[in-house]
1. Going by mean count of other Cβ atoms within 10 Å over residues 82-89, which of structures P, Q comes out largest?
2. Work out the source of -4500 here, i.e. which of P, Q gives that when helix-only ellipticity at 222 nm (-39500 (n - 2.57) for each DSSP H run of 4 or more, over all residues; to 500) is computed.
3. A value of 18.0 was derived for mean count of other Cβ atoms within 10 Å over residues 66-73; which structure in P, Q was it taken from?
4. Out of P, Q, which structure matches 14 when relative contact order in percent (Cα under 8 Å, 6 or more apart) is calculated?
5. Taking FRET efficiency 1/(1 + (r/R0)^6) of positions 34 and 58 (r between Cβ atoms, R0 = 30 Å, to 0.05) as the quantity of interest, name the structure among P, Q where it is greatest.
6. With log10 I(q)/I(0) by the Debye sum over Cα atoms at q = 0.10, 0.14, 0.15, 0.19 Å⁻¹ coming out at -0.36, -0.71, -0.82, -1.30, pick the structure among P, Q it was computed from.
Structure P
Amino acid sequence: MSQPEEEHPHVDFQPMKHGEFCWTEIATTDAEKCIEFYSNVFGWSFQKSDAAAGMAYNEFSTGAEYPAGGLYNMDPQWFGGTAPPPHFMIYVAVDDVDAATAKAEELGATIKRPPMDIPGVGRMSVIQDPTGAHIATFKPKQ
């Protein structure tokens, strides 16, 4: 028997239009060092979040009330034992994650993470464009 989706009351996505940047994630190997760095350089504030069930996740704000993104430690197991270098992942709002992912593949993208649901948050995928750059698609849960 499946458990009901956990709702995340802190996730309050503003209206998004297809093609707009809507979220940023920092994937790192040292979350505490990143938090200290970005807090001191840019004045960003961080708070622990339960948005990513089962992993330590910190949402950050660049000054607005709404969080601008998240920060997490990469687990090498997610990448077959060797994590990629720390990086930013930019999310783009789409009307339909499955359709956008299929269209990207049709146009030469490699699908790095097929469309998947994030319980209580929305649906996303990660694509690699024909030149090798990675970007994520996202549609919030209605």
Structure Q
Amino acid sequence: MDRDALKAQLRKHEGVRNRPYRDTVGKVTIGVGRNLDDKGLRPSEIELLLDNDVDEVLDEIEKALPWFATLSEKRQRVIADMVFNLGITRFLEFKATISAIRNGRFGVAADQMLASKWARQVGQRARDLAAMMRDG
């Protein structure tokens, strides 16, 4: 079978959507007719999405924080985790925290992280990341 011809036909009949939508029977669907309600995602697809998201996060961080590479790997992971969760725009609003990190005041940065609305929203995640920031 000509797989490319089949894929073109499916794109024509199903449409191509890069955001979830409800199909004609109310199922959450994405892509080319992928029924997320009934089929979901395969482990390999989840990993592909995660890999793409991590690449995007790291690219955004490297553009916004040129000094990021000078941090320990553990502290880099803290920032990447926060950007993954918040998005780069919201993360950059943590101006005092970012300044403390840049100036090597990691305990202060950890305290500021824990004092934020974000920390109240994410709970244990914030406590884990603050501890990582503190002990680097």
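1. Values: P: 12.2; Q: 16.8.
Largest one: structure Q.
2. Source structure: P.
3. Working: P: 18.0; Q: 11.9.
Going label by label, the one that fits is P.
4. Details: P: 24; Q: 14.
Structure of origin is Q.
5. Values: P: 1.00; Q: 0.65.
By FRET efficiency 1/(1 + (r/R0)^6) of positions 34 and 58 (r between Cβ atoms, R0 = 30 Å, to 0.05), the leading structure of P, Q is P.
6. Values: P: -0.36, -0.71, -0.82, -1.30; Q: -0.50, -0.75, -0.80, -1.03.
Among P, Q, the structure yielding -0.36, -0.71, -0.82, -1.30 for log10 I(q)/I(0) by the Debye sum over Cα atoms at q = 0.10, 0.14, 0.15, 0.19 Å⁻¹ is P.
Each value in this text was obtained by applying a stated rule to the coordinates, not by laboratory testing. Being a predicted model, the structure only gives us computed values, none of them experimental. Cβ atoms are built from the backbone, for glycine too; each structure is taken alone.
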